[in-house]
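A.B. asks: Input: structures, listed below.
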Structure P
Amino acid sequence: MDKRELLDELRKLFVALIGMLILAFGVNMFIVPAKLYNGGVLGFCQLIRTVLAEYLYIDFGTFDIAGVIYYIFNIPLFWIAYKKIGKRFFVKTIICVTAMSAFLSLIPIPAEPLMNEDILATSIIGGIISGAGMGIALKMGGSGGGMDIVGIFMAKSKGNFSVGRVSLFVNIILYAICLFLFDISTVIYSLIYASVSSFAVDKVHVQNIVVEVHIITKVRSKEMEEEIFKKLGRGLTKWQSCGAYTAEPSEMLYILLSKYEVGRLKHIVHKYDPAAFIVVQEGVHVDGNYLKKLL
């Protein structure tokens, strides 16, 4: 990784950490005071905190132990991220999860919900804020750990799995336990929150959009092609072309990849040809031998 690419990765990581802060703010300011529960691993951690505080009468004061429990739950998942998914994903994940756990533990929780008389509005606003925060982190290539790691690992190892499918299965178990421990209104408002949060995530970040890229360049560089093969793991199709106005010979490169890889592709191409003409088309449908990447 050269200096320019490193700076770009650091910028993305910084924005991802801001997303984690927004997520934790939405949870601690709206969801926790209303006694609602997140989906996924964080929801189970909140359940454990509630059992410890309200059923075992352990006093944690104003400190929210759910963030610490969440970090402990993620420790074995870090190993999966490192061994089975990738080192770059592992580094971003461990930094984002550490920041998220710290934010959840340090952001003060109001004694009463900010909108005490309107739990529906609380769940909707909390869902929008926390979902937007997670969407920002995911868009920057970050990860909040938990079901992100499990879902990506399952999707990579078994093609018929998806992050959404795994999360749905876990949430069914989680909210069934909530229904057993609490009243039905807690489950209903938690489901509303989870649904709004998922909608907000999708609006900010759409996972794994297939992108079609055409590159028109006058620099016929074998080194550029080799770097694309090596760093992106993608193949290229190329044609000999000619400018209609200048009649100068050029080359058109065609590549399919995920939207996460577009920035790295542009960096490689402009490294060899700053004047290259790049056309990006999102959301194309691909049928055939295409390597689907989740990162």
Structure Q
Amino acid sequence: MSDPSTPAPPKKDHGRAGRDLRAAFASAIVLLAAIAVSLVFWKPAFMFIVAAAVVVAVWELHRGLLAKDIDIPEQPLMLGGVVMVVVAYAWGAPALVTATAVTALVTMLWLLRRGVDGYVQNATAAVFSLVYVPFLGSFVALLLAEGPDRNGGGLDDPGVQGIIAFVLVTIASDIGGYVAGVLFGKHPMAPVISPKKSWEGFAGSIVFCLAAGWALVVFLLDGDWWVGLLLGAIAVVMATLGDLCESVIKRDLGIKDMSQVIPGHGGLMDRLDSLLATIAPIWLLLHYLVYT
């Protein structure tokens, strides 16, 4: 039994970074390596990663919402989320819309077993979770399915190229914001929501995103330069909004991180916030201005 007079060990100070950079980089490398291997050798394998991410993200949301006594049903959301990813990849957007509607109805019916108390609260939060994670996440499947060969892979595959562009331009927003924020950040963008996010960091995100979008569309996707700049502009706005929205959710729930499943990063949702916000408009842009 520990001595109550013994002081608790001090928390590690990670400086202005706010996190353990060594663990963060190691985790990021492992995740990116798994994504790269699946995309290069057999792109349907990437759907297993997306489906697993949906399941973990739903679990994290359930865990976080319990802090406010909101109890969403994990089972139908997880199962329905996986089905949504699969049908989006196999049959496209119309199938995704249908699967989303069916999952929402099944989830509301599932909640009937609990009775009247809390039904509206839990059903509303469940449908919110359904749209926020599985529905938006399924646009990754729509983007990957672009091109004539759904069972392909490699850097010449249009769907793989689209995923690479989507991931890298979103990462560019995070890196640009982080670097500029740490070096020059003095003016908070939203001090109540996210005290560490600054206007200087946002400027860094803009520069990095525009450069990355232009380079990726011109040299990887063989598209027009202005489409690349548009891609970068959309990515920086949506990634920033996605990050702020997730910060609002956590502050409202009174939690710091959704979980600790990724060393150095916190929860999976803490890394997916920007990606979930950018994927739908990026798919729309690439589908109509690059692939057609």
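A.B. asks: For helix-only ellipticity at 222 nm (-39500 (n - 2.57) for each DSSP H run of 4 or more, over all residues; to 500), the calculated result is -18500, so let me know which of P, Q that is.
C.D. replies: P
A.B. asks: If mean count of other Cβ atoms within 10 Å over residues 171-178 is computed to be 22.5, which of P, Q is the source?
C.D. replies: The correct label is Q.
Rule-based calculations on the coordinates, nothing more; no lab input. These numbers were taken from a predicted model, which means no experiment stands behind them. Cβ atoms are built from the backbone, for glycine too; each structure is taken alone.
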